[in-house]
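**Q** Take a look at the structures below.
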Structure P
Amino acid sequence: MNIAIEFKNIKKAYGNKVILDDFNLSVAQGEFVTVIGSSGCGKTTALKMVNGLIEPTSGDIFVDGENIREKNMTEFRRNIGYAIQGSVLFPHMTVEQNVSYVPNLLNKKDKEKTKLAVSKWMKLVGLDDELKDRYPSELSGGQQQRVGIARALAASPNILLMDEPFGAVDEITRGQLQNELKQIHEKTGITILFVTHDISEALKLGTKVLVMDQGQIQQYAKAEELLRNPNTDFVKLLAEKERRICRLPDECLKKCEYSKAGCSAETERDAPFDSVEVV
């Protein structure tokens, strides 16, 4: 098994406040790792260490077997995709210019190669060619997020880092983006590290789920294993929350005694939430 990302004996502290402590993790190439945990548990800190935006107080991080301390950070970051909430596009650039920004730096004078890369990734994230000449202000929230993902992927990186990228879009668009991202992962085999606060999103997307609390790893496992055999009380709380979500197909909802679709307003109001457990 080839390791794409490895954290070794990582500690991160700001003065007396310890964010990560004795943090050790190996992420295999091609894995889609979703990271979930309490606020301030170190999720984003760990993510930003991979591309050198945050340096550990002690310990080492290896990408493709090489210690990132020995890297030229400017060149190194160009080969790692990075997408965050709200997409953060360049407002004075068109969609095409935004997506082609990093490929232009890498390909220099090879404009045809850059043009092909832009078309490829725009198509893969569900953006029509007719949007190429629009500016970010002329796009919907979902379209802006797709442009942000296409820009992160346009240099064909081996690793994609994502920090709550779908947090600012509506629920329907969020579901569409989740499905599209899963398809991108299946088609490209890229290694993805994806931070989220939503346990349902973490379980839906991740080939593995990393659960963190207070700077410590609580569990690192496949979604099924995490739900069936939670390692700690914290993981158990997350698993219990997820097991109470009904996932029956639409045609069966009215037959489910726990579904709002099958309840009268009075029954729904009086039914205690704790009595519901749909596995």
Structure Q
Amino acid sequence: MNRIQEIMSKMNISNDMGDLSLKKPGKITKPSNKCIYNECDGSGMIHYRREDGTEAMTFCKCREQRQLLNSIKTARIPKEYHHKSLEDFNVNHYQSKDAIKHAKYAQKVASGFIKSFETMNDMGKGLYIYSKTKGTGKTLLSIIIIYELMMKYQINPLYISVVNILSELKNTFHQKEVNSYDIIRSLTEADILVMDDLGVEKTTDWVEEILTQILDERMMDNKPTIITSNMPITELDRKYPSGRIKSRVEKMTFPIPMPEESVRSTLSKQENDKVAELFFEDE
């Protein structure tokens, strides 16, 4: 008995096992409910045997889904808006003809921006989504856009409200674990950044300086930025007297006027009607 035969004998492996073609082809990995498709063991990999008896590994469909969920988490997209697409921006949720007209325009521009993103990206051109009325769908539309871009172009977006930007920077004054440089760098280096609710924050010289710095660095690096606000660009000088914010926003974005009608109120009423039906369905 040679050395190889001796080792195989101790491992209880027969010489007949060497004929891989005798092994039945198919999946070796045992499916688990840890996989949302119940095809792998939750690892994202499937171990299988080919027709010729050799073994190989391949990616499971759940791996792509897991990567997408990680991207959504990294992008800081609120759970309420997970997996939203342009189809979820329903223009029929608006009531008046004028509101529907503006909603269709906004939808058209958003769709065009997504389709033309490679050009927009080269130009460093983003969007300025605004309406004076609250709850018109500005945040929804902005997140739909970055979600669609993430799916189509595998980019790394980032969503954050302006209030939270300032709050996180202020927290670094009392924390050693995180510094303001790291926060600003994450904002300036994102492939595309959504700055939600510009203008609702209390303005100080420090606030204007921080926002100018973020916009400046993104503008110089030609990185698209999507901004939502309750005021048109023409009124930004009233909020930021130095004029630096307005001039940068004008250069960096294409404006989208949203309907002056709160779709949030309409949807809230519809949801409450459904809840009421559940509560009183036996009556």
Structure R
Amino acid sequence: MPALFQIKHNGLFEPENDMSNWVWVSGGAHRLGREIGLAFAKAGWSVVVHYRQSPQQAQQLVQQCLDLGVQAMSVRADLGQPADVRAMCDQLQTELGTRLRCVVNNASLFMPDTALDFDDAQARAQWQVNLMAPMRMGQWLAQLHARSDAGQASLIHILDQKVFNLNPDYFSYTLSKLALHQAVALQAQALAPTLRVNAVAPGLLYVSGPQSADNFAAASRVNLLRQPIDPAQVAQSVLFLAQNPAITGASLQVDNGQHLVPMARDVMNIPIEALKNLAP
């Protein structure tokens, strides 16, 4: 299977003259990944926009970052293929070196399954993207900075509020996020003082899976604050963790309190009338 790895940067990018801090955001071309990239760019960070199947959206975000006065590039790689991840890391090391100060593992793969019907191949595919790729990126970032005098780097995982509010839906996906949540403390211990390792656990942000727009409108208010979660606020929380040198081993729940509203099923699978009864 041919590697999907490819890196593109704007003609204005001059690596030898670049002294900025860089962040790499997986799944950075759209939805929450795009918000995270923009939040970092507005704070003065240069941005690597990772994508797999969204080259136009990735280049649009690169241009938006350039318009904000920072450097930006896009990188294409299949995070489910270890060889692709290694090739991407090698090229990022060549292009950016220790100027890459933060890795945000945002990309996720999720497929509907349960403990009764999960498929081995689909489960492994989700674990590769959701768990093993973040582990590999953390390992590589720590090795990159181990002999550097540039100061601590930051590794941030995007979790899901459901790791604090379990239900049996999306079984393999949930297992991958539970493992990633536990890895935050383990990596923080193992990779200190080279890396700080933290996580953000958002709630429902966008129409997902089988949802209709009407279902999302109702489901997005099933939280303690009874209002939709602003993705830009989630992105600001990621930026906060990247820039606060005193925080490591922490997971922030940025979900308007959704994790404190128990649900027997995933909120995406609950009918609208039943959702009304769940509102606190």
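**Q** Of structures P, Q, R, which gives 16.9 when mean count of other Cβ atoms within 10 Å over residues 92-99 is computed from the coordinates?
**A** It must be structure R, since only it matches.
**Q** Thinking only about Rg/Rh (Cα atoms, Kirkwood Rh), which of P, Q, R has the largest value?
**A** Q
**Q** So, one more: To test your reading of the models, identify which of P, Q, R gives 66, 33, 29 for Cα extents along the principal axes in Å, for residues 44-163 alone when calculated.
**A** Source structure for this number: Q.
**Q** One of P, Q, R was used to compute log10 I(q)/I(0) by the Debye sum over Cα atoms at q = 0.15, 0.23, 0.26 Å⁻¹, for residues 76-131 alone, and the answer was -0.45, -1.08, -1.30. Which one was it?
**A** P
Where a number appears in this text, it was derived from the coordinates with a stated rule and is not lab data. Since the model is a prediction, treat every value here as computed from it, not as a measurement. Cβ atoms are built from the backbone, for glycine too; each structure is taken alone.
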